[in-house]
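These are the structures in question, set out in turn.
Read-outs throughout are calculated quantities, based only on the coordinates presented, and are distinct from any laboratory measurement. Just so you know, these numbers come straight off a predicted model, no measurement behind them. Cβ atoms are built from the backbone, for glycine too; each structure is taken alone.
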Structure I
């Protein structure tokens with residue numbers, strides 16, 4: 001009996017030693033990297049959420065505060081773009097219609113108006129789709145001329161009513177919404193909803209600056225230029241102004257001794273700019289327009305809008321949702337992400353408000369078995385600091401898109417590749433993750449995050465997410481610290 005007890009005790013001790021050693025070896029480089037990050041003095045005030053999941057076995061490889069809800073900046077695009085692919089369909093396109101009302105008389109005069117009916121296409125005139133949409137205005141003019149119209153008695157009217165007038169998310173910062181990256185969503189968008197101010201600056205620091213050109217030109221734009229020249233080599237000019245408000249105040253500095261120095265801002269009313277651009281193109285072609293360019297919104301505010309029967313002239317179709325998602329994630333395009341979000345709201349509830357759209361996204365991922373407790377979504381791009389998401393939720397979306405979505409290929413191809421493309425081109429060069437890790441990054445003041453996929457050294461397909469808030473170091477420094485963690489994922493060998 002004593003011998004049996006001795007053997008049993010030895011067996012228990014052996015098993016105990018075996019079990020205690022395996023977890024330490026199994027996570028090796030990953031655990032070491034995340035433990036080192038947590039102990040870093042630059043992160044002593046930080047909040048961190050981290051998860052790594054083996055998609056081949058569904059096992060959690062490593063985690064730290066996996067259910068801690070944090071603002072994640074642009075990794076929110078993982079959630080919104082993936083939902084857009086599944087809900088809208090990768091091959092869906094949005095339509096912009098050129099229409100007219102009234103009649104064309106025997107003298108080739110249109111006694112009526114030309115309407116540009118927006119369909120929520122964010123790519124009209126976009127620099128990312130030049131081949132498809134670079135000549136859209138001339139095509140519209142050609143199609144109008146084909147009707148035999150020599151002049152238009154009415155106006156060119158921009159119609160953005162497919163979306164609500166909620167141009168920007170209510171929780172966006174005032175300091176963001178006047179700048180190009182904070183450009184809002186319109187049912188009729190143009191030129192990435194970006195206006196370019198071309199500056200010249202004096203030869204000395206504190207010299208005045210001058211705006212020599214504005215493109216696209218807008219007749220009602222009022223600019224209060226307070227920008228000064230400085231010794232900096234960076235664009236430190238910031239634009240302030242709200243949606244549908246033509247007054248823009250520009251503050252800050254640009255480098256001294258400059259000519260044709262471009263500062264980019266948000267177009268205040270894209271539907272109006274689109275109407276004015278078409279009106280200008282028609283005049284240039286030789287087709288006169290009697291009334292001034294306007295929009296349905298402006299007409300309603302003045303009480304002079306009345307429904308009329310319209311006839312189609314031409315339809316411009318957008319690139320596919322899959323192509324739009326590609327640019328959304330590759331370069332972290334806020335405007336595209338917000339348009340996709342609104343389309344989800346329209347598709348699910350017939351309403352493109354932020355409330356309806358974010359509710360639709362939240363319910364969609366909940367229906368896929370992801371615990372969305374603690375998930376707070378206030379936009380599609382991640383620009384809102386009121387957003388909150390956990391690393392577990394990000395990994396849940398990534399897992400579903402890799403293993404279950406029929407649009408998996410489209411989603412994965414949109415993610416930047418470490419050391420190669422997009423926002424990750426400077427990450428992980430000459431390491432195990434170069435050309436291997438695909439992920440979406442997120443960056444805001446005191447926020448850094450990554451979420452994506454990597455194949456480990458042992459051939460495991462890993463999905464991971466890490467979100468850090470309130471680090472006490474520069475954006476470049478936190479990027480290098482998180483790069484160490486991601487390289488550890490690539491080096492993982494079980």
Structure II
């Protein structure tokens with residue numbers, strides 16, 4: 001990618017000549033995909049992006065809880081079978097999130113540069129790329145169900161149930177990936193409200209259909225675990241249809257006129273250059289957590305049960321931070337594309353402040369409720385004790401993770417995935433894993449929890465020091481060089 005012409009902090013780049021001429025011929029009212037983050041209060045923009053996404057993430061989290069509840073009514077073996085599928089489903093979702101971050105980055109910068117035609121080409125190329133990758137992963141996954149899940153320990157009836165679920169998942173995988181990419185396209189244009197409500201709508205359809213298809217209500221056949229998979233597919237399929245309709249008809253961000261193949265491949269490379277490393281780094285966390293889970297299991301089933309309870313509570317506590325970071329890329333990308341460097345760092349500062357304030361609030365809450373909340377899930381004192389220790393340390397990790405994730409997401413928006421990749425690998429593989437083994441040896445399972453919080457704090461502090469250094473470099477050097 002070529003160098004941008006130098007510009008000073010706060011200046012705005014001029015659109016490319018051809019696109020500027022085209023823009024001049026457009027109607028006077030703003031286009032439906034115009035940049036909306038170049039002016040106005042930055043914290044307000046962050047809230048505008050975060051709140052709808054928070055509801056969407058909460059809705060998708062609820063789907064997983066509802067599915068587990070209904071499958072639990074069928075028997076423990078059904079819950080065990082769907083638990084086997086979590087790593088694979090999570091891994092493929094994380095890969096899509098990485099790809100989507102690349103899509104959001106290139107689109108937001110094109111919108112900020114007032115390049116609508118380039119933005120439309122990037123959007124359709126992103127959707128085509130996602131469909132190609134879906135076909136590849138679906139085919140590989142469908143024909144490797146038994147060897148993969150057999151290696152994970154599934155056998156007998158569990159393998160039969162896993163096969164029933166995953167066959168439907170792989171067949172319908174396009175309905176998972178394409179709406180997620182469409183969601184990132186909407187967010188790049190600043191429309192988090194539509195993106196969030198699409199997630200809520202998909203979740204509502206899924207939750208309504210889960211008991212109908214699992215238990216065979218309303219005259220439907222009793223499909224049991226396959227019914228759970230078909231309910232997920234139906235919810236995602238409605239989102240698939242709606243997001244394509246909105247992008248093509250309402251937003252006019254997607255046209256079905258394809259650019260030349262060489263140009264399309266250039267766009268794919270610009271997406272993969274950012275999304276590829278992010279997708280790869282997203283694979284690190286599930287792998288490390290698998291090792292940590294095995295380490296915790298060596299201390300007994302009460303400890304691992306407490307960890308499982310606390311992890312679910314932590315997932316809810318993380319929703320505001322995930323929602324906040326999901327909106328940073330588009331805000332930063334648009335301002336970086338327009339050359340508003342002062343607003344880029346203003347966005348980063350606002351994200352860090354939110355993480356710190358939220359961490360203090362979460363810390364106060366967990367300090368009071370760290371033993372009471374786990375008791376709602378299990379009344380075993382050892383389980384409550386294990387979960388309580390974890391929850392006492394969550395606020396430190398959550399706060400620091402919000403700082404590093406916010407900074408990483410901001411640089412993703414500028415087209416530089418290296419900080420995010422470095423923070424993720426550094427926190428999970430370089431620090432957490434060895435510290436966990438050391439902590440387990442010195443302090444038992446509490447040492448493992450302490451290791452997770454300590455790793456997050458080290459990376460969070462390091463990320464803030466690093467971005468301050470970059471800000472000083474940006475004061476007297478070309479911004480692209482500072483990246």
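Looking across I, II, the calculation of helix-only ellipticity at 222 nm (-39500 (n - 2.57) for each DSSP H run of 4 or more, over all residues; to 500) that yields -26500 traces back to II. Source structure of the calculated read-out (mean count of other Cβ atoms within 10 Å over residues 248-255, 16.0) within I, II: II.
Have a look at I, II and say which one yields 1.00 for FRET efficiency 1/(1 + (r/R0)^6) of positions 72 and 328 (r between Cβ atoms, R0 = 35 Å, to 0.05), as calculated. That value comes from structure I. Each of structures I, II was scored by distance in nm of label points 7 Å out along Cα→Cβ at positions 120 and 448; the highest score is held by II. Upon calculation of mean count of other Cβ atoms within 10 Å over residues 432-439 from the atomic coordinates, which of the structures I, II produces 22.2? Corresponding structure: I. As an exercise: Rg and Dmax of the Cα atoms in Å, calculated from one structure in I, II, equals 26.9, 116. Which structure is it? Answer by label: I.
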